[in-house]
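Please find the structures below.
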Structure 1
Amino acid sequence: MADDAEKTEEPTSKKIEDARNEGNVPKSQDTSGVIALFVAILAFIMLFPYMSEHMMLLFKYYFSLLGMPLDKALMIDIAIVTIKEFLLIVMPLSISVAVAGIIAAVAQFGFLFTTKAIMPDFKKIDPIKGTKNLFSMKKMIEGAKVTFKSFTALGVGFIFFFLFILELPTVALFGLGDQMEWLKDKMLIIAFVMLLIIFVFAMIDLIIVRKQYFDGLKMSKQEIKDEMKNMDGDPLIKAKIRQIQMQASRKRMMSNVPTADVVITNPTHFAVAIRYDEAKSHAPIVVAKGMDNIALQIKKIARENGVHIVQNAPLARSLYDQVELDKPIPHDLFAAVAEVLAYVYKMNKK
């Protein structure tokens, strides 16, 4: 019983599919962050000429305002131009990052649309459980991971940023275009360094997330048995249904014995009841057959209803093995059955 209660078995495909339908999927935030950052860097490189052009236009617009009196109309115009150019600069990059986030999610667990994950669950707002979860070991480990990753990324980033700060006195002597180019180069260096750091953490996080996910879905042996019962039906119930079906089929078969022309036996183990109606079939039909106890019942019913019983062991065995119920006898048995029927018809003076 103790072994059955332990969740030692790998989750079945149904268990995984049920969890997926509920929105429970293995998702690594770090992996999504790496893909989003990588796409953002590529988009920045490709869009930099476009972004630089609009930034230059914005600076030129600001420079053109020097010496102009600052009134309400001018302030509104500055706000409109600034917002417009800012959106033109930021929107393409933002859309690229948003698409990257969707691609990252689909790459991890495929396309999934479910409303169960956003359905309100009042159990989640239980203050007692919330307090327990807040100070749980899992939350402490997650907090330690986030702190370590943040300090590592910030520490390495600060080192590079400090080195770039030392170059500012020289960069201040550059023209605006050269300054923009210097800024682009330094931003790319920092971005790629951050990407490398986050990539390492993301691979570790992905492995941990997937392991925790599948460990959380592990099942006990009893759960697997119950799932199989639910999918295939309870074996005891299925056996009972089969038993009832067999009993109904046997009862229907026994009701056909009184209509038979002859019962051929061997004489104890097998009994086959045959009926021939040339108006309905070109060959005799097997209306009942059985062995041992069923054979005894067939012979008993035949005697009670005046049906002739003929002992012919080879023919009885051949009919039992080769012919299904309510099916005509095969051609190779025509002669032997015809001889038996001729004998029965002669006895009945037909």
Structure 2
Amino acid sequence: MSINEKILLANRPQGMPDQSTFSMQEEPLPVPQAGEALVRTLYLSVDPYIRGRLSETKSYAEPYQVGEVIKSGAIGQVMESTDPKYQPGDIVAGIWGWQRYAAVDTSTLRSVDPKMAPITTALGVLGMTGLTAYFGLLDIGQPKEGETVVVSGAAGAVGMVVGQIAKLKGARVVGIAGSDEKNTYLKEQLGFDATVNYRTERDLKTALEKVCPNGVDVYFDNVGGEVSDAVLSRINKNARIPICGQIALYNLEKPDQGPRIQSLLLTNTALMKGFLVGDYSKGFPTAMADLAQWVSEGKIQYAENIVEGFEHTIEAFLGLFAGDNLGKQLVHVSDVTK
């Protein structure tokens, strides 16, 4: 192929994004400059955080500019390189986003060893997804043996890893997900102790009382909204609450109004803390070693929902907000060539 295809931000969405939020552009293949490699995309990551960057609202990451390619994690194969560290045929991971080819600064790439694990894990359990679960739970949540850990968005890429690490630490784990199929997977495949289907439970607080009779010691919050309101009503003294995501709020057109929780945190001397995985970069080697070992030993399992075809990237992204995915949502763009 001599033509590159890119997906750009066409306009900023109000509420839920749709196909018209994005546009497709064709252009000649980029030519790598000094210190760059030409990379052909194999897999793209689509993630909830991308929604925040579509808006101009101040956040922890700069918003995409209208007309800019949508940046996200990707795995690719080196086609050309001006850096001897990377040779044609090498598999690499980085952040070059929704495009078939990219000229990428090699200092931002990391090598992926296909012999260690399937290469897709570099975007999931052995990538930022796994690192997010690892540091959020172990640094902020600090689960102890016998404690109750509740995970919202538990069938998502981060949530399922959080629950399994908590089990390794001896905690009792309750997962909250949006379908019976997902909850069955959490219990039967991943060993969660109990689950709640937030879509079918009419009274979440009552449901949580049943599955958390001794309250909640750690709440790993991936979703926010009414689900989190219900969980927070059950927290114990000295509870820890890592805030990873708020997907229930990302597409609201008006500011959210929920319970004011300061008194709840005060009376329970509880800790609620947001975090960014990049702040833990010094600890990445240790975390990656732990995660790789747990995966190789079968102590951590993972699921991937792979959508076929670059042309379906937007659909794959929008599917996140409909709860289409079990585990990591990926787009398969092309195959590895020898």
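Taking Rg/Rh (Cα atoms, Kirkwood Rh) from the coordinates of each of 1, 2, which one would give 0.98? Can you show the working numbers first?
Numbers: 1: 1.42; 2: 0.98.
Source structure: 2.
Identify which of structures 1, 2 gives the largest calculated value of relative contact order in percent (Cα under 8 Å, 6 or more apart). Before the final figure, lay out the partial values.
Details: 1: 20; 2: 17.
Comparing 1, 2 by relative contact order in percent (Cα under 8 Å, 6 or more apart), the maximum is at 1.
Give the label, chosen from 1, 2, of the structure having the highest value of FRET efficiency 1/(1 + (r/R0)^6) of positions 14 and 246 (r between Cβ atoms, R0 = 25 Å, to 0.05). Before the final figure, lay out each step's value.
On the way: 1: 0.20; 2: 0.90.
Result for FRET efficiency 1/(1 + (r/R0)^6) of positions 14 and 246 (r between Cβ atoms, R0 = 25 Å, to 0.05) over 1, 2: largest is 2.
Quick one: mean count of other Cβ atoms within 10 Å over residues 30-37 came out at 20.9 when computed from one of 1, 2, so which one is it?
The value was obtained from structure 1.
1, 2: which one has helix-only ellipticity at 222 nm (-39500 (n - 2.57) for each DSSP H run of 4 or more, over all residues; to 500), as calculated, at -6500? Walk me through the numbers on the way to the answer.
Values: 1: -23000; 2: -6500.
Traced to structure 2.
Every read-out reported here was derived from the displayed coordinates using simple, explicitly stated rules and does not represent laboratory data. Given the structure is predicted, the values throughout are model-derived calculations rather than measurements. Cβ atoms are built from the backbone, for glycine too; each structure is taken alone.
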